[in-house]
Structure I
Amino acid sequence: MPELPEVETVRRGLAARITGRRITHVTVRRGDLRRPLPPDMGQVLTGRAVQGFGRRGKYLLVHLDGSQVLIVHLGMSGRLFVDAAPSGAAHEHVVLHFDDGAVLSYVDHRRFGLMELAEDARLDEHELLCAMGPEPLGADFDGPALAARLKGKDTPIKAALLDQRVVAGLGNIYVCEALYYAGLSPRRRAGSVQGGRAGRLAAAIKDVLEAAIAAGGSSLRDYVQASGELGYFQHRFAVYDRAGEPCPGCDCGAAVRRIVQSNRSTFYCAKRQR
């Protein structure tokens, strides 16, 4: 599933290409993805100008005139292409046409993504967004803020960080990477990550996410940028999907291990991460 860096990369690509453009017509080829599409979505979107693009966690937010917001989640395999996917491509479910000739296509062969409409003034109250935790790239996200979110939690720190109510936008890849750079075991009790540990972890989360965004995200299975280009951060993974390889950041001589937590693969160095 695309995580924060992938969605942010898509957001930036779309913002550069489509901001200010007006939607001339909408083609909806099916009425549902993970959940039913708004029945009047095509009618509501037609004629509206794109004022900008935002992001909340893993959700892409398309801000339109008339105070409407299109909320998009890419799910496991959703892709957004600008002028990169020909009309009628396989699994192309929604197509937005713009006044400058640009075409934005949503392609999703598994249909685990979603699209919803919301009012801008009540966006924070929307059921998909209202319970989300802080943005990890926000200025107010630091060690004390993270420690407060983790205080008293008995779950492993890996599971806590995957909970979107604790921190928004993190997924399996970047949690594994951040825990590695913070030197924290994914098995450690979340509530014990306080003080200096929380400070190291908050800093590692920011550093990993910023590096991934700069690399255009990670392309493993389905993710590509809005232009159709691949991301490159997968070539810089320290531990994710590196089971059996040497720990890259120290001379501990240990190999990266893979364990399963909550039915998800976790990768870490047992000597470096405590």
Structure II
Amino acid sequence: MKYGLNLPTFDRMADPRLLAELAAEAEAAGWDGVFVWDHVYYRDPARAATDPWMALAAMATTTSAVALGPMVTPLARRRPHIVARQLVALDQLANGRVILGTGLGLDGSGGEFIRFGEVEDIRQRAEMYDEALDLLRALLSGEPVDHRGTYFTASDVRFLPRPVQSELPVWIAARWPNRRPLDRAAKNQGAFIIDLEKPADLATACAYLEERRSGSLDSFDVVVQRPAGDDPEPWREAGATWWLAAFDPFSVTPEDVRVAIYERPGR
């Protein structure tokens, strides 16, 4: 199992330079990945925030081994052609270490959809998400794309360069026990399963994913996040391939993250 940090980007953590420093420290301590939240606005009492893509670019320049990526980007509120360009640039900076965590997104964390005129209806947003994911994948292929969909257009374009990786991994966020996001994840490279209460739930989710992937989870990541300091072993036994240390977005300090970094599980 691999170990990562999933860092909120609010208030004292809303500084790309600090996030880059923490990523370098995590790499030196033997962590396998450092990921950041993707929110443009968050609920009280959070006040400040930073841009995840700028932070990840800074993190890419201070590290050479850890996986990096947003965890997670709601594609329905981002233009897929812009995300494609950002991903390739980031993958170049990181020399092939980027993982795209993506999800449907919710409006319950401060109203970041409704406040900016984004689509609120969750069914429409799911349609937008699926179309955006398909278009993003096509653009990343470097092959000619002529897409005229319900929500997005890419008229006779070809995006070069391609990512450094032959296939940039995509992890799909799934809120347990919802099955539809797991169906979506099964078609990609990983599932980031949140709101799990016990390892037995993860084992059930893994069985469902295995069924959707023709009986095999080979080369597929099952990702869980738990509070920093929790024991990851029961989650490994239940099928997790990645364990992410999570932090309270309202109270976490750089010092809290550093304590977690130097208490990495599996040392």
Structure III
Amino acid sequence: MRVFVAGASGLIGSQLVRALRARGDEVRTLPRFRSAPWTLEGADAVVNLAGASVAARRWNEEYKQEIFDSRVLSTGALVEAMRASRPRVLVNASAVGFYGGRGDEPIDESVAAGGSFLASVSVAWEAEARKAEDLGVRSVQARTGIVLSRSGGALGKMLPPFKAFVGGPIGSGKQWFPWIHIDDEVAALLWAIDREKLRGPLNLVAPGIVIMKDFAKALGRALHRPALFPVPAAPLKILLGEFAGELLEGQRAVPKKLLDSGFQFRFTDVDAALRDLLS
């Protein structure tokens, strides 16, 4: 299979490219959006993981527009490029931020969108990806949670305070923490490429979801460190501005469609996942 990947240099994309090549697929990596025209000649599948990091800097109106454009406009351009090639499937990134903050409500793929900024981005992002269906291209919107990887990402930002014995939960610690091990994230993306019956939104989160307080405790256990020093909401809002609200509101997302389709997670327990990543 010939697979074109946008966002191939990122945390998830680099691992996905390695996995695709390991199983014998031909991989073509696409340039950054607007740096060169996108052509998809000969593509069997397209995976779009492109998008500016939501945590790279404090949000202002300019950066919020960059977050929006790097996802929505790039997906629209990719779908437009498919008119000439008509691949079999588009697996397009999205996020569990689609749901906004929902408290303790279990969230499967049938739940409606929330009202936060990231929810509005995800709604527009997925709408562009669904346009591929009009071209006869199966479209999957991968609503990914917090990817745990030894290569960085959210876990990389959490490690320094824990290693310095000052780690702890963010905010109240009662918000849900929809995590997924990087190996399961990549395996789920491959599953979405290969399963002809999978289409539409797909929650990419581990079934063993925990609240933030319990995740912090598990991280402390993996590092043999205490998890006694929470990050209060007030200074977090001063430091991060509007983005702090996204961190303080979790989603109790469940991977219903993945499990119903027969997908088997390697890591359903957060302690086992962290031991694997940090050993």
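Laboratory data are not the source of any read-out in this text; all were calculated from the coordinates shown. Everything quoted here is computed from the prediction, not taken from an experiment. Cβ atoms are built from the backbone, for glycine too; each structure is taken alone.
See the values below:
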item: Distance in nm of label points 7 Å out along Cα→Cβ at positions 98 and 162 from the coordinates reads 2.8; which among I, II, III; result: III
item: Per FRET efficiency 1/(1 + (r/R0)^6) of positions 202 and 242 (r between Cβ atoms, R0 = 25 Å, to 0.05), the highest-valued of structures I, II, III; result: II
